[in-house]
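Input: structures, listed below.
Derivation of every value follows stated rules applied to the coordinates shown; laboratory data play no part. Fair warning: this is a prediction, and the values are worked out from it, not measured in the lab. Cβ atoms are built from the backbone, for glycine too; each structure is taken alone.
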Structure I
Amino acid sequence: MHILYIHQHFATPAGSTGTRSYEFARRWVKAGHKITLITGHYDIGGLQVDKTLYQKQTIEGINVVVVGTKYSNKQSYLRRITSFLSFCLLSIYAGMRTKGVDVIYASSTPLTVGIPAMVIKWVKRVPFIFEVRDQWPEIPIELNIITNSFLIKILLWLEKTIYKNCSSLITLSPGAAVRIRAVLTEEKPITIIPNSCDIDIFRPDIDGSAVRQRRGWKDKLVLLHTGAMGKVNGLDFVIDAAERLKDHSDIIFVLIGDGNQKPFLESRVKKLGLTNVEILSSVPKGELSDFYAAADIGLVIIGNFPIIEHNCANKFFDSLSAGKPVLLNYSGWQRKILEGNEAGFGCDLCNLDQFVEKVLYLNSHSRQVEQMGQNARRVAVKNFNRDDLAKQALELISSVI
């Protein structure tokens, strides 16, 4: 079958962000299917692009169509909205030019990818599956990013319209499925297919000693965060924890990534004179495995927004795959997985006292940290294998057709 995959933020391992679409699509190609993937130019996606409005590439058998829409986590909210609308128009054009499509698979965010999916569905008369990675517009509304009441009404209407017009919905966590069900006014299949583990990229057998030596971490407990540094990520919380623990010279927090909050975080570290925080630039996913190998604990941090507790952050799965215990500053379904398998800890949302207590516990229980890491790898292989989850998504697509 021919799957038209629409994802504005498509990325390959050459980039420094999640590669779910790439990993799923290349597996579907190996299973004998044709994939045309429409995307924009994401500055950390790893694609080599020029300035034309429409260009084609072939990546591991995937027919990638890159339209001339630029997006960056550093953009202002107005620029991001312009990017979303631009992608809508250009991807409709690209989708109309794609012949022989059997099914459309659109992945958000942003929510607006549902617009070209619906238009192409109506014209080509093919089914449409909508994958909800982050629930829009509820998240930006709760974060006070979108405050205009008229715009909120339009986006809520658009969300419900997209849900009604798709044949099936996919979401990444049980909590998100509950929230989507509350929006729907009719029965419709909702399948949970979480993010998955790159067990061949992030492995416990990788030697991270060279990174530890180069960075001067020596025998310190290294707690590693990777990825975006925006409002939703709430990394100011890590700075607060580091300030509490500044007298513990054997503990260091390492933040790797980029985003509009990065300058603020760097200024806070400098202002407080903290020597137990390192903020590093983004690195390609292939190189990130060395940093996970060098770290002791993987961090997954969010801001004080309850809706985000249903998130399915890539860094959570990268830590599990690398065989590293995970420390969350929130609860939710991921905390249940970690503590149920003795692979890490969660906390009440943004509870600094609990978080610092967990850090000190991990620092004084090195043998348990090692065992928790082994448990984490076991969870990665058993529960979040990329091959199994890509196959599950493909079976759903086939059933819709």
Structure II
Amino acid sequence: MAVVKPFSCVRPDADLASRVAALPYDVYDRAEAKIEVNREPLSFLAIDRAETQFDDSVDMYSPQVYNKAKDLFEARVADKTFITDQDKTYYIYALTMDGRTQTGLVACASIDDYLNNVIKKHENTRAEKEVDRIKHVDTLSAQTGPIFLAYRADEVITGAVNSTKESPCLYDFVSPDGIRHQVWKMTDESMVSDVAKAFESIDSIYIADGHHRAASAVKVGLKRREENPGFTGDEEFNFFLAVLFPDEELKILPYNRVVKDLNGLSKEAFLSKVEDNFELSMSDVPVSPDKKGTYGMFLDNTWYLLKAKGKILSDDAVDGLDVAVLQNSLLEPVLGITDPKTDKRIDFVGGIRGLKELERRCSLDCVVAFSMYPTSISELFAVSDNNRLMPPKSTWFEPKLRSGLFIHRI
């Protein structure tokens, strides 16, 4: 049983939404964040990354940075850049990229569901990456970056979402990267109730993207519980901001690999070892794998198609993933990459960058690149259902949810 509740949303004025909406805080480095905030001062990135308001000599994790974020947020509430809806409801958020639309429900999920594994994970989190967002959420007393959740499609929820999409949009704009963003508010109280009840019959929800943001939100909630020993469980700090998408609408892009050397092997010796576990053929065109168990490989300005031999395939939820097969049968035994999370010889390239980026990296700082067939949403669910973890960099979701369109005060 999942608790997915409506909430009172703090959101931008309709005339300013396109200027406020920002990509997630962690897609920018410090210099890039400052450039973006200089381009658009109303960008929510100014609040998400308040070090942009200071000289580079100021530590980006200094208390004054988080206090500045709070001051900026409260100032924008005061000047009506942000408005606060008094009613508790759901919102519908549709993102359209390359003619394809995915539509999610904006709501609040339960930290208890996270702790009890109703909300399932497929990735470990690192404490040092959580600290920044813990401080940010705790100082603002607000969650500003929604967690990307997925669930198995439900007729009642789908019907309510589609019905709400027939009403006028709150927002409808195209961001600088060409993504169209549309938002609707669910105003039918009986529909809101029906959606909440429908989620109560769903026994598993999955984190698609945002494991660190989710862990941070939960830890702030637990901190608030310690500070309020008489808590009832209904307080807003017991819930975190999320956008929930039905599985049938989601598309995962590949997460490709580039490697800086051949582990001391000659090209010929390397290709010979590859053929131990893969059928290998040259290709006249860049290889974007079109089915599971196949890979593209770019080496010495030549593209190859690799097909995994049956002996290295597995029905296991994790070992059967294409990223695991490549790791276990080529990257580790041939190239000596035993821990892709820490090995500096390997890098990862999101599928949104295309095959040209793999070629560019091989002309710049790498020797060999591998293009992947994307992990499926059913594979993600299977790993999570088995309480297992995916190998690092197994999934790349696009388009990215914008921050600043929905804010949940705690």
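Key figures for this structure:
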quantity	calculated
Origin of the value 44, 25, 16, where semi-axes √(5λ) of the Cα gyration tensor in Å, for residues 154-281 alone was derived from one of I, II	II
Highest-scoring label, criterion being mean count of other Cβ atoms within 10 Å over residues 50-57, among I, II	II
helix-only ellipticity at 222 nm (-39500 (n - 2.57) for each DSSP H run of 4 or more, over all residues; to 500) derived as -9000 - corresponding label from I, II	II
Parent structure of the calculated result 8.0, given that mean projected area of the Cα convex hull in nm², for residues 266-385 alone is the read-out and I, II the choices	I
Ranking I, II by distance in nm of label points 7 Å out along Cα→Cβ at positions 58 and 378, the structure that comes out highest	II
Read-out log10 I(q)/I(0) by the Debye sum over Cα atoms at q = 0.09 Å⁻¹, computed value -0.60, structure in I, II	II
At a computed 15 (relative contact order in percent (Cα under 8 Å, 6 or more apart)), which of I, II	I
